[in-house]
Structure I
Amino acid sequence: MVYDYQVIYEKLFNRYGPQSWWPSETPFEMMIGAILVQNTSWVNVVQALLKLESFLKPEMIEKLTTDELAQLIRSSGFFNIKAKRIKSFMEWFKAYDYDIDRIKKIDKKELREELLTINGIGRESADVMLLYAFDKPIFVVDAYARRIFYRIGYSMPEAYDPFRNLVEEVLPKELVLYNEFHALLVEHAKEHCKATPICVGCPLVDSCERRLE
């Protein structure tokens, strides 16, 4: 079976329009948000980022103790764990003098492998950083993508990287496309393909097998 990811993308884009993700003011804020959003909703992350607003520069985060940082990000949940993860990430980032442009020059595969060595940075977190902070075209496999592809009838691999590779083998390596595709899947999951789906008016309904079990 041939899976036409481009058609899914085009239908979602035609319905929702450009999403202009990630919702952040700077690449650094984006990366901190990618850690904070683990196992929680973006609403909770926004509250944590507001508390961190005066500290959203690498040098400021570096000066905070882990306990001080944890208290500022309480609203994100698992705040003690996430504070330690942010501190681990900061150690890696400091090795590059907090220079985003310098990191962008690193090969995508090599950079991904580096990110995955950081405590608390898994594949999904690494890939959203690659995509939205370091301008690397990569498909992010999250719960929303899994839900939507399953329901429309695509039998995707269970493992993260085989799922990602299957999509990337077909889609052109265009940064904007991958950037928008992830954001559009998130938006669609919130609007229609919820835990209990709203199929009326869904832009994918004509090609969806509606596998709900």
Structure II
Amino acid sequence: MTLRTAASALGVSHTALRHLETGELRLTLGRALELCVLYGVPLQYLLQGRSTLGRGGVQLRTELVYYGMEDLSLPATQGVVALRRREEVVADALREPDARVLLRLPALLMRADRLSPPLLEAFAQEYDVIVRLGWILDLTHDLVATSLLSGNLPDGLEGGSPWRPPADLAWDDLGLPGSSDRLPRLWRRWRIGADVRPGDFVSASAPLLEAADE
């Protein structure tokens, strides 16, 4: 990608982009995130030159609580340095999903004031959870559309997943294997073989959404 091409995609002059690269202009967080989406790299790559993302463990659980999963238990000592954006936390939570977290992801998405669809997709691609996230987004849309959950997805995601299932998908049980011949249609569309049902997501997510209303 040439300097002029990148600058045009960002909506800035090539001179301004060159000054950002040389440090003559201050790089804001917002502009850094735009660069991450444009170049398809995580924020850590710009800051530290590495592409490794999530920290998992206590860090992830603390972030999940901060973003709305108040009923998750946490260790007494948390030791959190900085919170990541919700888009990255959602992707991290889907890498090796815990059932309690998985069932509450619709509430985590619906409680967001705003989410960046391109940034959400970029983190999902980097974490290799693009199919899992597409399924969760479509599932959340269906639960809202059928009034099983009260609320809405943020702007840009109100119709569910902005991307479609890739062709020739392998089945993914998310560590919760079930019988593929009894799975809901949406599960079959995304080739998700997890032994969870829409009602499980409603039971886990509805109390968190009701608490937000209060």
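A value of 0.65 for FRET efficiency 1/(1 + (r/R0)^6) of positions 134 and 158 (r between Cβ atoms, R0 = 30 Å, to 0.05), calculated from one of I, II, originates in structure I.
Given 2.6 as the derived value for distance in nm of label points 7 Å out along Cα→Cβ at positions 6 and 142, which of the supplied structures I, II does it correspond to? Value 2.6 for distance in nm of label points 7 Å out along Cα→Cβ at positions 6 and 142 corresponds to I out of I, II. Taking distance in nm of label points 7 Å out along Cα→Cβ at positions 22 and 150 as the criterion, the highest value among I, II goes to II. Of the structures labelled I, II, one was used to calculate relative contact order in percent (Cα under 8 Å, 6 or more apart), giving 25. Name it. It was calculated from structure I. With helix-only ellipticity at 222 nm (-39500 (n - 2.57) for each DSSP H run of 4 or more, over all residues; to 500) derived from the coordinates and found to be -15000, which of I, II does the value describe? It was calculated from structure II. Computed over structures I, II, distance in nm of label points 7 Å out along Cα→Cβ at positions 14 and 182 reaches its largest value in II. If FRET efficiency 1/(1 + (r/R0)^6) of positions 30 and 102 (r between Cβ atoms, R0 = 25 Å, to 0.05) computes to 0.25, which of I, II did it come from? For FRET efficiency 1/(1 + (r/R0)^6) of positions 30 and 102 (r between Cβ atoms, R0 = 25 Å, to 0.05), the value 0.25 is produced by structure II.
Taking distance in nm of label points 7 Å out along Cα→Cβ at positions 94 and 118 as the measure, the highest value among I, II is held by II.
Each value in this text was obtained by applying a stated rule to the coordinates, not by laboratory testing. Source: prediction; values computed, not measured. Cβ atoms are built from the backbone, for glycine too; each structure is taken alone.
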